[in-house]
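Laboratory data are not the source of any read-out in this text; all were calculated from the coordinates shown. Please read these numbers as outputs of a predicted model, since none were measured by experiment. Cβ atoms are built from the backbone, for glycine too; each structure is taken alone.
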Structure I
Amino acid sequence: MTDSAKTSAAPDKTGAMNEFVEIVKTVAYALLIALFLRVLFFQPFTIPSASMEPTLQEGDYIIVSKYTYGYSRHSIPFSPPIFDGRIMERIPNRGDIIVFKLPRDGRTDYIKRLIGMPGDRVQMREGRLWINDKEIPHQALPPVMIDSGYGFTRNVQRYKETFPNGRQFVTYDYGTDGDVDNTQTFIVPEGHYFFMGDNRDNSLDSRVSPAENGVGFVPAENLVGKAQLILLSWNPGASLFKPWTWVMNARPERFFTVLQ
C-alpha cells in the first residue's frame with residue numbers, strides 16, 4: 001500500500017508543478033505585453049497638481065501616446081542610458097500638451113503645454129504672452145470662482161489664447177504683477193523646447209530656472225509623449241482603499257475628454 005500511495009502521489013505533484021509553471025508563463029507573457037504597449041504606444045498618468053488648470057485638473061487620469069514624437073531612452077521605464085537622442089523623431093506642434101522628464105534630474109515626470117519652439121523668442125509682459133515679438137491674441141472670458149486650496153475660494157480671470165497655428169485653449173490668470181508675469185526674453189536653444197502651464201500664475205515651468213526649482217529649457221530627448229485623452233477623473237479625496245469614493249468623488253463629465 002505504501003508503494004501504491006507513492007506511485008499515485010507522483011502524478012499529482014507533477015500536475016501541480018505543471019499548472020504552476022503555466023501560471024508563471026501566463027503572468028510573464030502578460031507583463032511583457034503590457035511593457036511592450038507601455039514603451040511603444042500608450043502610458044497612463046495621474047495629474048497631481050493644479051498647474052495645468054483649467055485644461056487638466058488634479059485627479060484627472062490621462063492617456064499619453066508614446067509614439068507621437070518618436071522614442072528616446074525616456075520612453076523606457078527608468079530611462080536606461082542605452083542610446084542618445086531620439087529615433088523616428090517627429091517634431092511636436094506648438095500648443096501640444098506634453099509629458100516630459102524634468103531636465104534637472106532626468107526622472108521626474110512633468111506635464112505642461114508647449115509654448116516655444118527652437119529659435120523662438122518668448123516673453124511675458126504684464127501677464128501677456130509674446131512670441132517672436134508678437135503678442136498672442138487673447139480673449140477675456142467670464143471669471144470663475146475656484147478653491148484656493150487654503151480653505152477659501154477666489155475669483156480667477158480666464159482668457160482664451162489663440163496661437164498662430166490656430167490652436168486655442170483657456171488659461172487662468174490671477175493678475176499681471178506676479179513673479180512670472182514679467183520676464184526676460186527667453187531665446188529657445190536648438191534642440192530644446194519652452195513649456196508653460198495653463199494656470200499661468202501657479203506653475204513652475206520654463207519661465208523659472210532649474211536653480212530656482214523650475215524647469216528651464218527642455219531637451220528634445222526628454223519628451224515622453226503627447227497627452228491625448230482624459231480617460232477618468234476624480235475629485236481630491238478619492239482613494240483606492242475607499243471604494244465608495246470611486247463613485248462619490250467621480251467627475252463623469254470629464255470622462256473620455258479629448259485634449260486640445
Structure II
Amino acid sequence: MINTELIINAALKAGQKVNDIYNENSFTVELKEDLSPLTMADKASHEIIAQILKETPYPVISEESRNAAYSTRKQWPVYWLLDPLDGTKEFIKRNGEFTINIALIKHKEPVMGVVYAPIKKWLYIGIAEEGAWKLELADHALPNNWKEQAQLLPLTTSEKKRYTVVGSRSHASKETDDFVAGLETKYGDLSFISMGSSLKLCLVAEGLADIYPRLAPTMEWDTAAGDAIARSAGCKVVQYINGEPLQYNKVELLNPWFVVQR
C-alpha cells in the first residue's frame with residue numbers, strides 16, 4: 001500500500017527547492033548528450049525525490065539518473081517513473097510552466113500520478129479507480145484532509161464555448177498543425193491554449209481543454225504522471241497510430257505519437 005501523502009510531499013519538497021533556485025538571480029545551464037538543457041534545479045529535484053522514494057519498496061526510473069538496462073527493468077512489475085523537472089526550457093525562459101512529475105507504473109500502466117507546478121502552485125493528483133484532483137496551494141505544503149479541499153476533476157464550467165486544443169509552447173510540429181487544421185474543419189473556429197510541460201495533459205484532465213495532440217517526440221517520463229491523472233479523470237490517452245493506450249517500460253523509452261482527449 002502506497003502512502004499517497006509521502007509521494008505528494010516528495011513533489012512539494014522538490015518543488016519548493018526548484019522554486020528557490022528559479023528565484024535566484026542566475027543559475028547555470030548545462031547541455032546533456034542529446035543537447036537538451038540541464039540545470040541545478042533538475043539535479044536538486046531528482047536528489048530530493050529519489051531519497052524520499054527509498055522509503056518505498058519500488059525501484060526508480062528518472063530522466064536525471066543512469067537507469068537500469070531493459071534486461072533488468074523488464075522484470076519490474078511496479079516502479080516509479082520521474083521527471084524531476086519537466087519543462088526545463090520553460091524554467092530557463094522563466095515563464096513558470098514547468099512541473100515536478102512522479103508516476104507509479106504497474107504492469108506497464110500508470111496507476112498514480114502527481115504533477116506539481118511550483119511557481120503557479122497547482123497540484124494535480126490522479127489515482128486509478130479513485131479519481132483525480134487539483135489543489136491550488138497557498139504555499140508548498142499539503143493541507144490536512146486534502147481531498148476535502150481539492151477540486152475533483154474534471155471541473156464543471158460553463159465558460160468554455162469553443163472546442164479547445166492545448167499544445168506545446170516549445171515543441172510545435174507540422175504534423176500537429178495539420179492535425180489541428182483537421183479539427184478546425186470538423187468543429188469550426190477553435191480555441192487554442194499554448195502551454196509547457198505536462199500541464200497540457202492536466203488541462204485536458206481538468207476539462208479546460210478538449211484535446212492535446214502530441215505528434216512529436218516525448219519520453220516516457222515526460223508523460224507518465226500526467227497520463228495517470230488524465231486517465232483517472234476519465235480521459236483517453238492513446239497512441240495516434242492505432243488508438244491503443246500508451247504503454248510504459250518499453251525496450252526504448254521513447255513514446256509514440258499520442259492524443260489525449262475527453
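For relative contact order in percent (Cα under 8 Å, 6 or more apart), which structure out of I, II has the highest calculated value? Working shown, then result.
Details: I: 21; II: 18.
Top value of relative contact order in percent (Cα under 8 Å, 6 or more apart), among I, II, belongs to structure I.
From I, II, which structure was P(r) over Cα pairs in 10 Å bins from 0, in percent = 6, 25, 30, 19, 8, 5, 4, 2, 1, 0 calculated on?
Among I, II, the structure yielding 6, 25, 30, 19, 8, 5, 4, 2, 1, 0 for P(r) over Cα pairs in 10 Å bins from 0, in percent is I.
If you rank structures I, II by Rg/Rh (Cα atoms, Kirkwood Rh), for residues 22-61 alone, which sits at the top with the largest value?
Greatest value across I, II: structure I.
For log10 I(q)/I(0) by the Debye sum over Cα atoms at q = 0.26 Å⁻¹, for residues 198-237 alone, the calculated result is -0.85, so let me know which of I, II that is.
On the way: I: -0.96; II: -0.85.
Corresponding structure: II.
Using distance in nm of label points 7 Å out along Cα→Cβ at positions 86 and 110 as the calculated read-out, with 1.7 as its value, let me know the right label among I, II. Please list the in-between numbers first.
Details: I: 1.7; II: 0.5.
Of the structures listed, the value fits I.
Which structure, out of I, II, was helix-only ellipticity at 222 nm (-39500 (n - 2.57) for each DSSP H run of 4 or more, over all residues; to 500) derived from, given a value of -9500? Walk me through the intermediate numbers first.
Details: I: -6000; II: -9500.
It was calculated from structure II.
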